[in-house]
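As structure tokens, here come the structures.
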Structure 1
Amino acid sequence: MRERAAFCGMLFVHLKIPEAASLKDRRQVTRSILERARNRFNVSAADLGPDGSCQDGLLAFSVLSSSHHEAEERLDSIIRLVHSMEEKGDFFLVREKKEVKGYADFQD
């Protein structure tokens, strides 16, 4: 039996949205980022809040791949997308955290 590896990549992005005066304003910005990432890169993506804060956003993205390198590349593409959207000025990136873990337990 040949072992198969699976790699799960996670990316967390903390945003500051200084012009947002309501949760609706915040969601408008975060939804735009999430939808663009989903459509362009076919990733899972979620707005993790924080609840009650209209000027902070925490977004999470996840990818699955059979290659560590491919998972890293897909997450890097999302980071580049966020940076390009940041240039429009609706938000600024406070912090990002990326991690890829391998799981080699899967066998034929």
Structure 2
Amino acid sequence: KERVTLERETFLNSLKRVSLLASDKSNSIKLNFTKNNIDITANTPEVGEAREALPVAYKGREFSIAFNPEFLMAPLRNLAEDEVFLDLIDEMSPGVIKIQSPFLYVLMPMRISS
């Protein structure tokens, strides 16, 4: 299990920018986790690709997971906390967004081709 601590507003703004290029067909954004970094990508074959990197304190294994951008942004828009935690197990298991107080948001991943 991996836990990533994210600055809510920064993460939300990055997701908003990248999700503009999420295609209507796939409607997904991909999070690529590498050491101390998250690459957020979305693409539409006819238009192009959006890619943004966020520095984070992450020391786990490298992997990629995709989510529906609207479902991922929903709790971030409505929470007031500055810091959120994204708990992940692997590419096919649900992700969980948590904060310090009692709050839990379960997020199902989307299958992506490698």
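All of the numbers you see were taken from the coordinates with simple rules; none came from a lab. Computed from a predicted structure; not experimentally measured. Cβ atoms are built from the backbone, for glycine too; each structure is taken alone.
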*Hey, distance in nm of label points 7 Å out along Cα→Cβ at positions 63 and 87 derived from one of 1, 2 reads 2.0; which structure?*
1
*Give the label, chosen from 1, 2, of the structure having the highest value of relative contact order in percent (Cα under 8 Å, 6 or more apart).*
1
*Looking at structures 1, 2, which one was helix-only ellipticity at 222 nm (-39500 (n - 2.57) for each DSSP H run of 4 or more, over all residues; to 500) calculated from, given that it came out as -6000?*
2
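If mean count of other Cβ atoms within 10 Å over residues 15-22 comes out at 17.4 when worked out from the coordinates, which of 1, 2 was used? Spell out each step's value before the answer.
Values: 1: 14.9; 2: 17.4.
Working through the options, I get structure 2.
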